Structure 1
Amino acid sequence: MSNDAIVLLKDDHQQIRKVFKDFEAAGENAEKRKGQLVDKMIKLLTQHTYIENEVMYPRVRELLPDLEDDVLESYEEHHVADVLVVELSAMKPSDERFDAKTTVLIENVTHHMDEEEQDWFPKVREGLGRKTLQEIGEAMLEARKTAPKRPSQPSALKKTIDAVIS
């Protein structure tokens, strides 16, 4: 597999989309299957956002300052996904809002991935070139080795979120 940062991120996107499609195809009464798929989503999204937030976005901000607004928007889109992931990680598939919350997560993340692939990645590829993207990709592969697989302290963060919402 290529160590090009964009190729790695697109591969992640493909894996994430597959889990989304599997969830949508699972059917209404497939609680066990949906629970397994959401667990897989949480793992994939937690690792993916970690390597983007910790490696890709900071390097792009540093090397391509004209893309600052795009990077900041991506951080915010990740934040929304992170909140949903934390909430889902504290839920059971039998919870009333489990499917609805998962659907909102899927819609938000799909929008984010489409935007990156159609708009942002071409700008980054043009601005950075192959060698730099390979260096970033190598750093991302290293970061993935220690990337969290679940959101940290979901119950503490959920309590904080609940307190803010109340």
Structure 2
Amino acid sequence: MTLFATLTPSALDRSSFLKAFADIYEHAPWVAERVYEQGIDAADDHIEHLHARMAVVVLNADHGRQLTLINAHPDLAGKAAVRGELTAASTSEQVGAGIQECTPEEFARFTALNQAYKARFGFVFIMAVKGSTRQQILAAFEERLRNTSEQEFARALAEINRIALFRLHAL
């Protein structure tokens, strides 16, 4: 188990806890709020433990709240990225995957795949892109377009939880 490097969750009051963890899940402070309401103790000073608790909150949320969480994420190489409207964490994650270096052809492919994915599943494509190249992301898009809606909904939540773990490790 890994301790947080810059903070100790069990020592934080509600306001400080929410300030530190409200953005771990994209535009979903309710995850951190729910975990705090359930009680924080020394076990939560370990990244993996706190992450597991946060993941359970997401997985136990109702379908509508989960869908809202999924759709709070930006398209990969989408208009928000081009306009500089992403959260700092999303920007860093997309830059790390080299998405900002897309050729015009790759950008057009991202745009077409984003549209096809949303048309097929009714929500945005989610992938924890850390450690991936833009070519791997494009390949994952094409592969996952063959899945069922149920498979992709579950995959989106799993990817969101993976993103959250990366973000917790960055604290």
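Of note:
- Answer label among 1, 2 for the case where relative contact order in percent (Cα under 8 Å, 6 or more apart), calculated from the coordinates, equals 41: 1
- Origin of the derived value 0.70 (FRET efficiency 1/(1 + (r/R0)^6) of positions 57 and 113 (r between Cβ atoms, R0 = 35 Å, to 0.05); candidates 1, 2): 2
- Highest-scoring label, criterion being Rg/Rh (Cα atoms, Kirkwood Rh), for residues 65-128 alone, among 1, 2: 1
- Origin of the derived value -18500 (helix-only ellipticity at 222 nm (-39500 (n - 2.57) for each DSSP H run of 4 or more, over all residues; to 500); candidates 1, 2): 2
Read-outs throughout are calculated quantities, based only on the coordinates presented, and are distinct from any laboratory measurement. On a predicted model such as this, the values are computed, not experimentally measured, just so you know. Cβ atoms are built from the backbone, for glycine too; each structure is taken alone.
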